[in-house]
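Structures for review follow.
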Structure P
Amino acid sequence: MQRATLAVVNGRVWGAGPGVTAVAVTGDRIAAIGGDSDIRRLAAPAVQLVDAAGATIMPAFNDAHVHFLSASRSLGELDLHGAQTQEEVQRRVEDYARRHAGPWLVGRGWFYSAFPGGMPAVELLDRLVPDRPAYIESFDAHTGWANSQALRIAGAPPGEVLKESAMLLVTSRIPPRSRPEDVEALRAGMRLAASRGIGSVQEAGRGVSQLPLWESLLDGGEMTVRVRLAFDMSPGISMGDWADRLATYREARRDHGPWISTGILKAFADGVVESRTASLLEPYQDGDGRGAPLWEGDELATAVRMADAQGWQVQVHAIGDAAIRQALDAFEGTTAGRRHRIEHIEAPAESDVPRFGKLGVVASMQPQHADPALTEVWRRNLGAPRSDRGWPWISLAESGARLAFGSDWPVVPLDPFAGISIATATHRQRLDLAHAVEAWTSGSAYAEHADGIKGELRAGMLADIAVLDRDLASAPAADLGSAAVRATIVGGRVAYER
């Protein structure tokens, strides 16, 4: 065996037996796990030592659903996440507008529940930002709040809050960022990811345009997070045009070892419950419509099966029970072992839950979406008992489905511990800690067909490791959300150390 070039010692290796306190790394792979004395004997004279100080040593987190580029861009923009009242929203907007010049004011993160009736008013943003166009997305990125100047520039209907595809009227008119600005944004995002113990992210869409950005970081030896990029799959085009697009995607497909990979397509089947664009089997609570599906008839099933036949994995955003059923129907009869995925799965019909295991569909979920601080309007729009059945991760796992957890950043903060805390503490679907951690590590690796190389700490796997600030297994449940990272190692290199 080659001598270890890096060793993490004096900790507790997650999932291992008593006395397993250290990990030896050679190059970009794990060489061995064992006791401190055994691992130290493997060390080269110039070994780099990371002292875990009695805390947990675990696989680096793998965020199975993230919008990494847009979230990284937003790090320098107005942030309204967490503002619980309209008064707090007003204060943050006014403060940001005073401190930041520029031709546009751009931001994101407002909660529906902060506004009377669940939606902001255009007139309010006109008063807060009278001197330039302004556009602020909701926390879930499915509703856009623009002032009258921005609506006028976009040729959008005056006085309206924008939902779903209508948001493009405004976003297409916001001055684009340059490639160097986007690369710098990704650097900032990678620094944040490393500080949260994240070694891999799965970008949920717009992957073709992002490939050159990530390739430039890889060529420069700058990558500290592994990325899988999904290519877009859109409704409303002919199947002939879809065949042409698949041919284009085949040419664009790249796999740069374990750092950058593709091979997956992302589709939206519906919107979100809060704006009543999620597609439901029965009307919303007050009888006001069911939300329209984005794909008509068997259009989604046909497109999925064409992609499946060419070897593509498909992930479908589906939140309402009608959209979830439509996605499951599309996956019927597809290739065994393709690991097609449904994203979010907030409000499935009880009768559809067993189909996940039967069809081998990955349940890709984001526990922070179930945070009670975010669900007031969600619950009001669905009503009981539908809302009481929400986010059934235990039931999905019991069906035989593999759980994969992520954040959906920037919809919620990039924080695996917050997700673990909610998944292990929320309502009747409370997971135990081991299963919640598995969903954030090996489950997410399984969802991207990478479970053979990452997601676990054992010899031969990629050396993607998070060292925590405490022993997670013995931490009180109430303290899980406050856990932090002491060091993050990706590919055998220290990407973050506190």
Structure Q
Amino acid sequence: MTRYTAITPENLREMLAAIGVGSVEELFARQVPEEVRLRADLDLPEGMPEQDVYEHLRALASENVSAEEQVSFLGAGMYDHYVPAIVDMLCERSEFLTPYTPYQPEVSQGHLQVMFEYQTAICELTGLAVANASVYEGPSAVAFAAYMAKLHNGRARIAASAGLHPHSLQTLRTYARGFGAEVIEVPVLARGDGRTDGEAWRRAIDGETCAAIFAQPNFYGVVEDAAELARAAKEGAGGGAPVVIAQVDPMTLGVLKAPGECGVDVAVGEGQPLGGRLDFGGPSFGFFAAAQEFLRRMPGRIAGETRDLEGRRGFVLTLQTREQHIRREKATSNICTAQALNALAATVYLAWLGRRGFVELGELLLARTQYAREALSRIEGVELLYSGPVVRELALHLDADVAAVRARCAEQGINPGADLLALTGREQDRGGLLVALTERRTRRDIDRLAHALGDALAAERSDRLVASGRTSGHPVAV
């Protein structure tokens, strides 16, 4: 232990004596059940000198390619949006950086005001009455919402559309096992419009359903009929309306109807597109908004506005009683450190855009996505995977191995998108490519993608013909 901490053997003996145990092993034995303890060495390599570690990490870092070095159409939950300089400038101000957990409002006014303004912005975006001061990221927001739903109505069955992000589905199943709920996955219409199967959705929801969860747009970029899904879920619950939860892409809310206007009770999502860079996968935050009736069961913290004894405007933590350090096993959240700095970035970003700017950005994404849809679907060997309406992301089917096509495009400095099969593991997604648009991808970039994709597919066809000619014993003209 003394390699990493300042605890000496004498310190350790004194602390163990103070709590009445003879060793660290005895301390663990009292707290951790034998059946879950690892009775083996960790499978880790030997340690390395600091200089060797540096060289190793530098070599690994050199393998990375950033969105600044190639034209990237990657999306699937994390997006290459432009982040204005004002975001970094304000996030680095001391009044926002220095407070850690704002238990003392008199010294944490900057932090608390950020939380309050952020909550207000999320409520305006989602059309719901209350929002918390953020959770870790989008997938855990989905899981927290499902747990809140179970506590709300006491039921133990969750209907979840296969159109949810696969990481959210995985996280939901993991958490649901812990709180004793069953997840029923409802398929999307394969090779149809790509929306959640309405008939299967209705069959999956009954009087035992605590929550019905879908994404808007869904993982394949298709815009769901949110109002119809919410209505069907509430009717299917037999009068005991479930909590209908939508995993929402916030960047589409400038052009799509707000979840609260569609009958959705809880809206959660990934906030990275709101003022967050990719930065090799993070950092990010999850947003969480709900109808007023769920205020006291929502996970995380809620900041409020008040007046001090002299009548001055001030901010306080209004609700944090859902957290594990207060409620222990009855808590709806294990969040102690909210992603408040990322939420600040989102607040600054939204204020920078303004109401009209946010709508204009959504309209721009819509127009460029439609342009990409038309341009890419004209390429030989490419067809639309789904016919439903899209806003900022579209799924294609390639008549070739997606990994090979992506590798060929990378040679031209273009990342054409995400391999659907690699993300979902669903056979129906074999040959699927998910292409994402942001305001950083111009029409010229889309034309470059179309050219690179066409070349890559033609090269793959040529290779297949050559291979076919060799194996059949007959020459093939290429």
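No lab work stands behind these numbers, since they all come straight from the coordinates. Owing to the predicted nature of the structure, the values given are computational and were not obtained by experimental measurement. Cβ atoms are built from the backbone, for glycine too; each structure is taken alone.
Thinking of P, Q, which structure, once Cα extents along the principal axes in Å is computed, gives back 71, 55, 47? It must be structure P, since only it matches. Which structure, out of P, Q, was Cα extents along the principal axes in Å, for residues 50-265 alone derived from, given a value of 58, 51, 31? It was calculated from structure P. If distance in nm of label points 7 Å out along Cα→Cβ at positions 26 and 290 is calculated from each of P, Q, which structure is the one that comes out at 6.0? Source structure for this number: P.
Tell me which of P, Q gives -8500 when you compute helix-only ellipticity at 222 nm (-39500 (n - 2.57) for each DSSP H run of 4 or more, over all residues; to 500). Clearly, the read-out refers to P. Between structures P, Q, the greatest calculated value of mean count of other Cβ atoms within 10 Å over residues 34-41 is seen in P.
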